[in-house]
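There are structures below to look over.
Values quoted throughout were computed directly from the atomic coordinates according to the rules given, and no laboratory measurement underlies them. Note that the coordinates shown come from a computational prediction; the quantities given were computed from them, not determined experimentally.
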Structure I
Amino acid sequence: MNIKIFAKTRDGSSFAEAIYTGEKTIVLPGGKVKMKIAKSVRGGAFVQHFLDDRSYVSSEGEVLKECVFNSPSIAAMFITGNASNGYRVWKLENGKTLGDYLKENNLR
């Protein structure tokens with residue numbers, strides 16, 4: 001299963017496209033992310049590793065190459081800079097949340 005999903009912050013300053021495979025969430029190049037994650041946020045250190053590596057993310061926050069995460073929530077944290085429920089943050093092209101889509105199709 002490969003589902004194309006999208007996320008953005010309320011103010012539109014951060015956004016990304018990704019592929020949800022059921023096991024991984026792959027954030028695609030071309031998005032823009034927040035550059036700092038609070039260290040107290042669970043999973044924050046893992047996400048910060050991508051943010052600090054200039055081969056993955058430019059100093060301006062542009063995603064330069066695929067970033068692979070084990071959950072949609074960690075991938076959402078990468079975009080928003082906050083602890084996030086990825087099943088609510090990530091949406092399909094029609095605006096439906098990833099969580100709703102998976103439930104409706106008995107995939108979660």
Structure II
Amino acid sequence: MKKTKKKIIGTTERPRLCVFRSHQHIYAQVIDDIKCCTLVSCSTLDIELREQITKGRTCEASELVGLIIGKRILEKNIQTVVFDKRNKMYHGRIKALADGARKAGLIF
């Protein structure tokens with residue numbers, strides 16, 4: 001029997017916060033799946049973040065990405081999102097990003 005997972009879909013009122021983690025960096029973007037567009041994005045490769053961090057693979061860098069993406073989406077008057085961590089476990093850098101977004105004021 002094949003195991004299936006529920007597909008996470010973001011709406012205009014509650015978009016999807018999608019997180020991708022590679023070995024060196026972490027990327028986050030807020031996506032409206034109804035309109036098929038990315039509202040905001042942030043990663044450890046952003047210029048404003050590269051000045052503050054030395055390595056992109058730390059939990060501190062991930063928390064800063066969460067803070068920045070939270071601030072950017074709050075500027076667009078969106079407070080609630082759906083968290084999409086894909087098939088990754090909720091710990092380490094993924095958890096740090098989520099905690100940073102919550103510190104910025106996002107609700108999920």
Value 12.8, 40, calculated as Rg and Dmax of the Cα atoms in Å, assigned to which of I, II: I
Among I, II, structure where helix-only ellipticity at 222 nm (-39500 (n - 2.57) for each DSSP H run of 4 or more, over all residues; to 500) as derived comes to -9000: II
